[in-house]
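S.K.: Structures incoming, each one as C-alpha cells.
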Structure 1
Amino acid sequence: MNSINFRGESVTPSKVVCVGRNYVEHIQELGNEMPSQMVLFNKPNSAITNELCFFSNKHRFECELCYIVASSKIVGVGIGLDLTNKEAQEYAKEKGLPWERAKAFDNSAVLSDFIEFHGDLKDLSFELKINGKLQQEANYELMIYKPDVILKEIESFMSLEDNDIIMSGTPKGVGNYRVGDKFEATIFENEKELLRVEWVAL
C-alpha cells in the first residue's frame, strides 16, 4: 500500500476522493457544462505517489489543494497533481462511460507531504509554477463547492477512513507537460507560505 507523510509520520490513505468541475473558469476552458450536482470520482491507493511521471503527450496535470481527513474532519492540508489521460477522458465523456481509465491509473495522484491545519480554510490559497512561470492559482472564494460542503456530500454516500485524501478540484491553467519540467507548488495562509513542494517530471 502506498503512503504519504503527515505530521512527520507515514500514513496510508485507503483512497483519494476527487472533486471535478469546482472552478468556473476551468469548466469554461475545457468547454464543459456547469454541474447540476457535485462531480466526484475516486483514485485508488495505487494511484498515490510523490513522484511526477511522464506518461504521454495525451496526459495533462491539474494542480489541486488537498485535505486529509480523520474522524470525519479535515485535519490537514497538502497539494497535489491530478494527472489525467485527456484522450481517455474525452472518450468516456462522449460514450457516458466511467472515468477510471482516464483518472485512476497508477501514479496519477502526485501528492506532497501534508501538514496539520486547524485554522480557517477560507484563508488558504495555492499557486503552481512550471519552469518558473505561474501556471495556476486559486483561493477559497473561487471554489464552487467549499471544503465543508465537499466533506458532507462525500459522506452522504461513502465512508471516509482516517487519512483518506480529498482533492478539491483544479482552477484554470491545466495543460500537458514534458520530461524535465520543474513544478513548484505552494500553499499560503493569507500571505504566509505554509507548504512548498517541487517535482521534476521523470
Structure 2
Amino acid sequence: MKQLFLEKSVGIIKNSYPQYNDNTLSEIKYGLEAFYLTITKAIVILTIAAIFNLLKETLFLCVCFNILRFSGFGIHASKSWMCWVSSSTIFLFVPYLCSNIILPSKVLLVTALFCEINFLLFAPADTKNHPLINKKKRIKWKILTVISGLVFMFFILISQNVLIQNTLLSAMLIEGAMINPVVYKVFHLPYNNYKSYACSTKE
C-alpha cells in the first residue's frame, strides 16, 4: 500500500512539474513517505491513547515534537517494527509521565538549555536515505530549530501548567536525542551523510 501511494503520488508530481530533477523528486518522495508513515502510525497510536484517556496529552506531544522535527530532522529507525515500537513507547508512555510528574523550575530550565545547545551544535541531522546536501538549507534548518527551541523555552518559563511545561521539554529532549551523534553511533547508523555525498561527487 505504501509503495503504491508513493509511486502514484510521485508520478502525478513528475507529470505536473516536469522541471523537477531527480534530487527534487527524491526529496519529495522522502517527505511523502514520512507523511504516509506518520498518518498510519498516528491513527493507531491516537486510538490507543483515546482508550487510555491520554488523547489530549498525546496530541499535544505530537504537535510539539513535529514542530522541532520539521527543521531538525534526525534519526529514523532502520526497520519498520522498530519505528512502531519506539513511536508507541514515546507517544503513549511520555504523555503519561508529563501528566504525573512535577519538576523543579531549575531542572526544567537547565534541561531545556542543554537541549537548546544540542540543537545549536547538531541540528539538522540527516540520514543515509535523505542527506542534507544543500549548505544554505542546512543553515536555514538549524536557525529554525534553534528559534523553535527558544520559543519552547520561553513558554516553559512563563507557563504555570505542568502538562505544558513537561510536554514542551519532552519534545525538546526527544528531538535532541534524535539528532545527537551519540544516538546515531549507538544504533550503528551513519552521521552527517551529506559529507560522504560531497566527497563522492568531488571524486
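Taken together, the values in this text are just the output of simple stated rules run on the coordinates, not laboratory data. In this text, all values refer to a predicted model and were calculated from it rather than measured experimentally. Cβ atoms are built from the backbone, for glycine too; each structure is taken alone.
S.K.: Taking distance in nm of label points 7 Å out along Cα→Cβ at positions 121 and 161 from the coordinates of each of 1, 2, which one would give 2.2?
M.R.: For distance in nm of label points 7 Å out along Cα→Cβ at positions 121 and 161, the value 2.2 is produced by structure 1.
S.K.: Please compute relative contact order in percent (Cα under 8 Å, 6 or more apart) for structures 1, 2 and give me the label with the greatest value.
M.R.: The structure with the largest value is 1.
S.K.: With semi-axes √(5λ) of the Cα gyration tensor in Å derived from the coordinates and found to be 31, 22, 15, which of 1, 2 does the value describe?
M.R.: Source structure: 2.
S.K.: If you don't mind, there's one more thing I want to ask. As an exercise: helix-only ellipticity at 222 nm (-39500 (n - 2.57) for each DSSP H run of 4 or more, over all residues; to 500), calculated from one structure in 1, 2, equals -3500. Which structure is it?
M.R.: Considering all the candidates, the number was obtained from 1.
S.K.: Which structure, out of 1, 2, was distance in nm of label points 7 Å out along Cα→Cβ at positions 33 and 193 derived from, given a value of 4.3?
M.R.: Here the read-out was taken from 1.
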